[in-house]
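Some structures are shown below for you to check.
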Structure I
Amino acid sequence: MRKSVLWTAAGLIGYAAVKQAMGVSRAMDLRGKNVLITGGSRGLGLLLVREFAKAGARVALCARNGGELERVREELAWMGKQLLTMTCDVTDREQVERLIERVRRELGEVDVLVNNAGTIVAGPFETQSIEEFEQVMRTNFWGAVYTSMAVLPRMRRRRSGRIVNIASIGGKIAVPHLLTYSASKFALVGFSEGLRAEMAKYEIWVTTVCPGLMRTGSPRNADFKGQHRKEYTWFMVSDSLPGSSISAEHAARRIVRACVRGEAEVILGLPAKVAARLYALAPGLSAEILAGINRLLPEPGSDGAETRKGFESETEFTQSWIAGLTREAERANNQL
């Protein structure tokens, strides 16, 4: 018994030492590197722009909303020519290709690609349409495929590069009332993990990021269906509670660190880590728990097919002190 314990301990120490050594050898100095972030005008994307800029990188970011990009330019005016902002819809392959060409022309080759652009539709399955599945898949999955395919040929030739895919714990566990989102994030996780395995021989390190709830201020811009006020309420409250959500600033710092080290996967937030491990160890039990949670969530209601934004679904409860942390995040991260 004692020998087996010693061998186990020795194995764990050896694994930790190898992991540490590999992390050091793969470390990237971000100073002077070109980083492209999709969906970088607000929320987590904006926080990542700030963190990469602090690390000395030249940052290009894209988003669909020109007004949001203008506010980012004003905030980060100190970066001068080290910052490039562009409008781009990542669901359009031609726009993506023009985006990459402009980054190369004005900054140089893309050293780090962060696929952060995403969309959420919350509501019961009965309220979802095939068109919504297609729409969410185009943004959350195909957008990342288009950008990755555009930068990889030159990364392979240089035998250097980083790709960071912002997936979700919803890409490991199918959370009720987020089925379109989870389906797209499961696809992104599979793409990201497979891409890492195939690109490692070129010294290109792909990192899959699976955050739990983060206080980015995003609920107000998410889409809600069914009884949209009730859907928005549970989403907003969960996003605001310190025990169930994490600081987006902390998340951004951890993601940048994982990129620098070339880590394979990052799961952010204790609830997300516990849920992922429980699902891996006991999928049947996890499925029963998720089914129980689903019974507590709102029924489809009479509004069924109608889609409303979070800011169109406010109630006295969501405007109370309980949502204070998310309200702060809205103001800090260009969500308003």
Structure II
Amino acid sequence: MNNPCIKEALLYEKIDDNKVKCKTCERFCEIGLNQFGFCKTRKNINGKLYTLEYGDISSISANPIEKKPFYHFWPGSYALTIGSWSCNFTCPWCQNFEISKFAPDINKSNYLSPKAFVRAVREEDCQGTSISFNEPTLLLEYSLDVFKIAKEEGFYNTFVTNGYMSLEALRLLRVHGLDAMNVDIKGDEEVVRRYCGADVNKVWRNCLEAIKLGIWIEITTLIIPGLNDDEDCLRGIASRIKKELGENTPWHVTQYYPAYKALEIGLYEGRTPVEILEKAWRIGKEEGLNYVYIGNIPGHKYENTYCPKCNRILIERYGMSVINYRITSNNECPNCGERIPIIGKGMESKRFYF
């Protein structure tokens, strides 16, 4: 196995001479000899578990951190963002299905070493890294190596994730330098079980654990009409953010458009109406959240950050670009002195993404 993308997995245990148990995510797949786990990125080879996509990069681009979206973590900065292949969820509306619905091909792998990736972060004038596009948990071993080097070089590290990693994986990510996660909460228990094949309570558990570990958390919900836009579902998500994660945890409610198999299974045929997103925004505020954002609607007033005390615009955005940044160096509202939760240095965008 001379392919650098094939590497022994970090988190697994042997069940017997032929079977191993993967401990990377909450599926905890038991994998027989020469078989693959659910995500098809891990294979039992001669009684050992191997990842088949260590550093196999399907996509790379310098993105504004707002694209993740992160609105309270290094606003206006840029993260060099990579993805690999496959996913451990089954969402039929996936908007990155070109990579998330395909297993890695070891005969066509595109290897980028951790050192080369971090070197590219500096060359692209980015402030940090982001593992995104497909599910980053599947790139666990590579992420750990990247994060350690990136922290040594003074960069931040982020995940954009469905939040279904094992607790052991989450704790390792933090130890190696994970600073922030944007976590998809895709709906209530029934929606996530039926369409994603997962237990959403494990995602909530990981969000709470991440906060305890000192990882900054922002939550995103893609609002799909007829699926997760009913009041009970939205209010349940908003109230749970407030009660379990805290009133200052940002909630991004974003506009869906049909992709992958969405139309085949009868999901909404157009983009989410703005009125539904505004309803979700109101519900979030009614449930006591200080920072609720509408996403994928460039120019909407609720993509800005407002002071929760005096309602002054503090961060003005257009799409994925920061137009004006008015929070003081002490992270306070310049009008009333309210403390604003901001991680890292805020700045206006040097490059503009609309």
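Every number here is computed from the coordinates shown, using simple stated rules; none is lab data. Quantities reported herein were computed from a predicted structural model and do not represent experimental measurements. Cβ atoms are built from the backbone, for glycine too; each structure is taken alone.
Computing FRET efficiency 1/(1 + (r/R0)^6) of positions 164 and 300 (r between Cβ atoms, R0 = 30 Å, to 0.05) gives 0.25 for which of I, II? Computed on structure I. The maximum of relative contact order in percent (Cα under 8 Å, 6 or more apart) over structures I, II, that is, the highest value, falls on I. In this comparison of I, II, the computed figure -6000 for helix-only ellipticity at 222 nm (-39500 (n - 2.57) for each DSSP H run of 4 or more, over all residues; to 500) is attributed to II.
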